[in-house]
Structure I
Amino acid sequence: MILAIDDSLTDLTMIQQFLPNHQVLVAGDGEQGLQMLDRHPETDLVLLDLSMPKMNGFEFLDQCKLLRLEIPVIILTNSEEVDKEIQGLGKGAVDYIRKPLNFRSLQKRIDVQLRLEYATRQIKAHNRQLEELVEKRTMEIRKINGITINALVRLLEVRNIESSNHSRRTQVMMELLCRQLQSEPDVRYHLSDKYIQELIATTPLHDIGKVGIPDSILLKPGRLDPHEISIMREHVDKGVEALDYSIDSEDAKISFIETARELIASHHEWFDGSGYPSGIKAEAIPLSGRLMAVIDVYDALTSKRVYKDALNHEQALCVMQDEAQRHFDPVVFRNFLVIAQEVQSELQKS
């Protein structure tokens, strides 16, 4: 379907007569043209005169842009209106033909534009199908990741290492802290939505390596001796190794698993370099590890374990502030304090 907009009744009549293979709608000015498009959104192409009363061709093109009408427009101009041709093309028209109209040329130009429009619609439809397929596969992957994480975390829970709410608590804190960092003036701490989702999903895996630590050490009610501490610290490397996988190239790395391995490997590093297992410090510690360090300490302090009672919210923050300069990234910890009250409120719902 073609819409011809022109204040010349003669030109409109000739267009209808010389384009017998197309259904041609007509309008006498831009205003009527917009009304016709509203009634016939299936219109494939517009033939547009520029000089018209009420609403001229330029104003019509401006309105099409405002209304986001993605319909190809061929301008009809007089031979002396070169500047107007350029202006019309700048406003979104796809082609022009000069009056008096050469209808064989006009038919060819219409055929070209309709083929392009058809191809464009096909591509858009194909892209929508691909997007739907990608979204479906993404949801499937998220479900699989969630099932895998829950299965791994259950290994800790059945050995009474962690409570059943541990996963939810750490995930709640990770999400709140990541979202808070989005308002941090230092843009180095701004995270993409995809990365935030990966961090939230993999947070419960930070201590998965503890499944490889003997119960005599893991569940010991008293203080560990130096040898036992050394064995306990092996849980970091064991956790990283548990998520090891083979790849043929760097391109084959799995983002979700890489995020989990990085978080596991670095969450016991201290900002001053006195942590383990690598003794790295400051920004050399991945941001995921710096985030998890704060979350892990807060959760450990406020949770009852076989070897200690739980501290309340205020007591935990006091302990953390005492060691903050050595242990935590100052930017991360400052932002954690901003949301500390919200963290307490959300965790009380668990």
Structure II
Amino acid sequence: MAPMTRNRADENGDPNQLMVGYYKQRATFGLIITEGTAPEHVGKAYPHIPGIYTEGHVAGWKNIADAVHAAGGHIYMQLMHSGRISHSHITGIHPVAPSAVKPEGELFTGKGMEPFEVPIEMSDAQLESTKQAFVSASLAAIEAGCDGVELHAANGYLLHQFLAENSNQRSDKYGGTSENRARYVLEVTDAVTEAIGSERVGIRISPNGKFNDIQEVEVEKNYQYLLSQLNTRGLAYLHVADQIGFDGISLARELFQGTLIANSGYADKNKVETATRVIAEKRADLFSFGRLALANPDLPARLAAAASLNEADSKTFYSGGSLGYDDYPALS
């Protein structure tokens, strides 16, 4: 089950009983990767997304992890620091990012759609404190009973912002070259693996992704370097979200020798066929489903039985409440 933002947490980011039921329903997936979860308050991207930086967050996630495990499942928590994809009207804090570059577009702040703000360029002290926030969040996720964590370095959020030329315009050791732009991602990865063990750490990337106003120029060069470095870390897995115009899955298979999870991205309308082909061709070890997992809590059983699939209702993806969340029917 791929990570999917659903905006069902309490206002303060506490996971609730509604979320317990949602994740428990999907415990037959080989692995659940949770929705993006903020490792610190300034990294909260949207209203009603969960956090993992308070005791209440840990208690709420423990209820979820216990329910998933009791039903026979496994669960990794995706740690998603939003960077510049946030707003002071959401957090009460000005967003931070690699560089003071405002993303194009708007986001929902709880008060309606508002333009993004120009973020504050992270100082050395902020880089260190944010790295430690990832470490603390990873330890908290394990304390809550999760089997591991996934570092979100995709889809235009903070770690991806360091990789992309348009969002990272630094002139210090974190900017300019492929090696420098990858440096912070690798530093965070190393700090987290040291804290909880590399066998409990995965990472997600989306080479050539455009989401959240990301523009990557030297895509192949940048990710050849990043993947060659990640390959030496002994990670639990690498999760690649394929993007239009670049075959990230094949590049990852060539350069990363560990477990590879493939995701064919938002544009693929034939996910089951793609998954069957990718696994048969040994281009990946596992395949993650997003919207099909959202709409089919028993997707593994449906695929095994070649049964019909529920269609996801996009109007309820982020609407709150049970409708379109925990009310999709399972096979009778």
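Where a number appears in this text, it was derived from the coordinates with a stated rule and is not lab data. Here the structure is a predicted model, which is why all the values come from computation and not from measurement. Cβ atoms are built from the backbone, for glycine too; each structure is taken alone.
Quick look at the numbers
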| read-out | value |
| --- | --- |
| Structure responsible for 19.8, with Kirkwood radius over Cα pairs in Å calculated and labels I, II on offer | II |
| Comparison of I, II - label where distance in nm of label points 7 Å out along Cα→Cβ at positions 114 and 314 is highest | I |
| Parent structure of the calculated result -10500, given that helix-only ellipticity at 222 nm (-39500 (n - 2.57) for each DSSP H run of 4 or more, over all residues; to 500) is the read-out and I, II the choices | II |
| Comparison of I, II - label where distance in nm of label points 7 Å out along Cα→Cβ at positions 74 and 242 is highest | I |
| Entry that produces 3.7 once distance in nm of label points 7 Å out along Cα→Cβ at positions 82 and 298 is calculated, selected from I, II | II |
| Given 6.1 for distance in nm of label points 7 Å out along Cα→Cβ at positions 98 and 178, calculated: source structure among I, II | I |
| Which of I, II leads on relative contact order in percent (Cα under 8 Å, 6 or more apart), largest value | II |
| Answer label among I, II for the case where distance in nm of label points 7 Å out along Cα→Cβ at positions 34 and 146, calculated from the coordinates, equals 4.6 | I |
